[in-house]
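Every read-out reported here was derived from the displayed coordinates using simple, explicitly stated rules and does not represent laboratory data. It should be emphasised that the depicted structure is a prediction, and the values quoted were computed from it without experimental measurement.
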Structure 1
Amino acid sequence: MAERIKELPLNIVGSSVFGRYPKISVEKTYNMIISDGWLVSYPGFALRQSIAQNATGRGVFSSKRMNGFLFVIDNIVYSARVQHSALNNNRIVSYRKIGEIGTQSGNVFMDENEKQEIAICDQQNIYIYNYANSTFTPCELDFIPGSVTYHNGYFIAASLGLPQWRLNDLVTTTSFPSGNARYTGGFQTKGDTVLNVIRMPGNSDFVLVQGSNVSEIWAFQAGAQLFPYIKNTYSNVDYGVASSATVASLEKMIAWFGGNENSGYSVMCCAEGGGVQRVSSDGIDYLFESLRAPQDSYAFMMRIGGHNLYQLTFYTDNLTLVFDFTTKKIFHACDKNFNYHLAKKACSFDNSYFFISSRNGNVYEMNDLFTDYAGEEIQRIRIPQTIRDSDGELFRVKSLNFTIEQGVNPGLSYLGQQRIDLSISINGGQSFSNWMDVPMNSLGNYQNRINITQLGSGNEWTPQLRFQGFNRFAVSDGVVRISQ
């Protein structure tokens, strides 16, 4: 009987799709995202300043008015400036110490008012840095601040352990008056404690007040006789935050990791107008349910290459996920050892992003121009959907072919030629074979088709592709030819 050949599509261009079990979906993408229908490298980063190796990065904040950014390492607050090298146009970060805070670890929150002052909250106290006169002043508080944000003339602080949020005095910035109803707001929807307050992007008069089980929308009322905010009585968000450090905003969007007393955890997205969406599926909800310490998490948002990215890390559970709100896809990110991604908090400055890490006291620059992780190779891996024939019968895989950009990257001989490693599973992604190396073309050889033959047999077949090298990658979808 003549051999029957069938061509089946292979979705090399894809995201991480979370199935409850590997048999349902083993599809994953590490350190790559989808752009214009191709799979491309996730932004790399370069070391820009080494402060202290045995230290912890805690927060970072960019100020265009100050023409620089602040970052916190251990208990030291630094001010940074960026210059461009005349030799290679690399950015050079110079820094100086501006003050000390009272804690050595934990998250630090920062925001800026119109008086050339930046508030720095270490979840024990609030410090005011005036960059016009270089003063660094602690506030005298009768509450424990959970976070700080700026809105319509006020620094607003969450009051940890209480259903309150506090405003500072408009004249004396370091004062958060106590026992005065004009400066104290409270939850009204549920019995909850305030963990975070954040401006609503795209809604200049609104803030989102967040607890562990609920979030309320409050509107600023100019000329109010008593408290200058009034609660939106028509709606609230029935989800709080698991960690204030996961709350991030970009353009007209707020994202956070949270839940309420009746449901599990989810990533929440609040867009312009107050509409809230829950990023959810059976598989990712199952993943969140398996987390040992969901509260040990932090996140930031960035816009790179036209993509609005929310990078969320669970450091105790050793997991980093990237939510691309532009393509509505989710990806994995990791370091060279498949541990969580190095970046903790990032800020935009000088047409790039700068971040600090919870693992060391360094400052890094991150953008699409970098194709490695501070000199270390990026682990770029794609596991497509499992191939199964419609009749469920045994088949042989004759070949796998796809298009990949080749011949345009300058080879670095001491780093080795770019290559593709291939590993195969024939049991639904429960286990994979040893790696097979497929060298890529060198500089000037632009043939872009990869064709790999004689790839085994089974009634289900899953490839794992690892793109090895220190340069960029751009990969298209593929085709698998099978026979029965």
Structure 2
Amino acid sequence: MTVTPPSTAPRDDARASRPRLLRVAIVGGGASGALTALNLLRLGHPEVVATVYEPTGQVGAGVAYATTDERHLLNVRASNMSAFPDAPADLLEWAAQAGIELAPTDFLPRRDYARYLAARLGTVAETSGDRLQVVAETVTDVEPGGAFFRLATGSDSAEYDAVVLAHGNAAPSVLSVAGTPLPDAVWHLCDPWHLSWARLDEKATVVLVGTGLTAVDTAITLLDGHPDRRVLMVSRSGLLPKPHIDEQSTAWVSPVPDGPLIADDVAAFVCNQFANAARRGVDWRWVVDGLRAATQGIWQRLTLEERRRFLTHYAREWEVRRHRMAPEIAKRITAFQAQGRLLVLGGGIAAVSPRGDRISVTVGETAYVADRLVNCTGPRSDITRTDNPLLAALQDRGLLRPDPLRLGVDCTPAGEILDRDGTVVPGLFTVGPPRRGVLYETTAIPEIRVQAAEVAGRLLTAARP
């Protein structure tokens, strides 16, 4: 596919008053890319063309919502999962039209959320003609050239006014035990989302490395309906995500202190808010939800060293309260533990030793014999170790650099990409998880949809005469 750049020829007065053609390339077709395209075309004018580059050709699923297991639920209530910041009931309206019974306090299956995004994109495609294009190609490079960008895919190139990197979450990092990477083996499953559980014995014992939401979903798939299986969940902290409660919280507004902050002060402030709320009979979840809007501002007020200290000492305690399990999921996990089929341990794995087709996994002083080990540690965030050809090419050419904490890409809070010298690359943006080092709170739909709308608004404003 080849798209010619916007014309630079002089225009008559009538044409000069119209919006000029705006071509935007969105690299990545997961939730971040879908939300960017939706907000761009929904807020736009007939002169906007959005092209989504997604190797699978399916926009809206990505890693987060590609699961086909209906037992995997969102961990945010339906009332806060609309694709549009200014239309909070949009998901509920779609569910009603699709014949899905969904209350505002419900937790929708994640596969159905992918259906929702795809349906909204389908509506846009029907009403916008060829203004939405999906290209099933892998983008391998982006090169600025004057007022436009040239994208090289696996087979062709195209030219655009702006590029939005919406590559989302990468696969997990390679697991290492005692400094040695685990080998490729039949017992080592390096990505929990690319597994065929049909080949797993009904009496198998499986070790899940990680105790976060990914591990929780994997445990549900392994254990639910398979009464003879056993799962051992292991992480350094041994902490599971906390559950939502059936009652929907009302945000507890916390007076965030002024001035410079240090990590210890932030932790003490949150604990004090928990205590203040408890004295008034208010659940701590209300405090966490009330702090959600302030999290990005608090993070940006921490120095780089204090951010590192927060990540080392406090991040996991915050994350298990911030990213919670749906009540139904929490009940299943608790039941598995009570049945002795799920064991959750902290301290990390000390050793892994093959035993034929099985393995011995040592946690602390105890060795456990298992059939499989699954990497559920979460997405790799360090782009200097990426296997994404575009991110590698941009770094090689100095158009992209990691943020200092290696949590994503370095950018402004508005998502403008910074080059190796810290200078904004005009017209190059990112949305979603890649902003985590800059904003921290940037991996969930309520934040990503706001970013998508803001980037769309900025591009549309620039295109208007």
Structure 3
Amino acid sequence: MGKEQNIKILKFTEASYLKHLEACIRQGTPVLVENVYEELDPAIEPLLQKQIVKKGASLTIKIGDTIIEYDKNFKFFLTTKLRNPHYLPEVSTKVTLLNFMITYEGLTDQLLAIVVAKENPELEIKKEELVLENARTKNKLAETENSILTVLKESKDILGDASAIEILGAASVLTVEIEKKQEVSKVVEAEIDEQRLGYKPIALRTAGLFFCIQELANIDPMYQYSLPFFTNLFVQAIADAPMAEELDERSEHLNSEFLASLYRNICRSLFEKHKMIFSFLLCIKLQEMAETIDMGEFRFLLTGGVSLGEEMPPMPAPWLTEKSFAEVFRACKMPNFKGFMEHFTQDIAKYKELNDMEDPTLFEFPEVAREILNPMRQLIIIRALRPDKLVPCVAKYVVDALGIEYLNPPPFDLPLIFKDSTNNIPLIFILSPGADPLNGLMKFAESKKKHDTIQTVSLGQGQGVKAEAAIRDAQKTGFWVVL
């Protein structure tokens, strides 16, 4: 175990990583190579294929051009941060692949433990103690059953063996006691779980929002957010949310505070053109979890549906384009659009107004249409007839569902950003040409009485050592470092 604790962490990008790897193989020190991509370094091929040769009493392996001794305690691990890596079959057959991506259920349990520990710490302590007690009870029961089996196996005359009868009698009494304890603990556990259940909707909703922000990586690979970052926001939101005596009211405060904090923090890291997309994704995810939206209809909004070559009815008006009418026709094939095609063709003049309007967000669907079309279905019809104005209509959809504050991203506010940061989470400014946040940072430091304790290091060739030294000093002194 001592050797496993001193694991050596390497990267393929390090110039001398092979020398360190060879030394670890000789000494039996486990190695973890981090940030691996889909293609592995050919130099580690002998390790992956386990090309270990026995020479006399020792084991050897050839790495590159060097034959070195192989210690049997050596272990080799590879990790990647890629969200969905694709390894070729020849790689997959040489390694054991483990997926540590968190699941929705697993994250829900983690967040439930966090919120209960913060809101009702005594309950969470009881839950943890009960889990440990149940584990001890199960172990004791297993030991008792093993002792009974051992006596039965070793005793030749069970009825004439007084010590065996005594052991069996004691084990029987102990088994009954343990089973009674287990029955009591089941009742207590049910009571605790019932109390914790009140916080579960918060955990379910918050877990769903984590997977929502994970989808942003499909827009730009830079948008990747860690679970510790997310849980820190959640913990902070619990602390900042207004208190309330009723659980329902407190839950509402927690959900509102966390949603606002998440939107604020994620928007800071997005390019301006992607902020609207994030607002819409957030809105859709909340509606999906509340089961107030048909995800099939949402996918139709994104794609416009797929034509299966059905015969189209005659065009109801000359101003309609074939593409627009085909999209309306495909939409009406979905179950929730039943009756809309008849209404559309009969009241086609009303939809000419939509086609001609400068601002389709002001269009009011007829009462008959409103009975069939919820806001998402109305968006689908607008997409078919006025695709040029879909973005402002989506903006109105977000405002109606979440509020205007989720459409207008918060402006750059250094004091607020500083409040959301901690001493082990750095602030990273992504600069555009002509932007320089240093002056603003210096003014903010003056307001915090920190202007005399800022160290600035201009990064460049050979400056890495100086930057590292400045950070190490600042950790001890509480100074601020700007790289």
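What the table below lists for this structure:
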| item | result |
| --- | --- |
| Answer label among 1, 2, 3 for the case where volume of the Cα convex hull per residue in Å³, calculated from the coordinates, equals 157 | 1 |
| helix-only ellipticity at 222 nm (-39500 (n - 2.57) for each DSSP H run of 4 or more, over all residues; to 500) derived as -10000 - corresponding label from 1, 2, 3 | 2 |
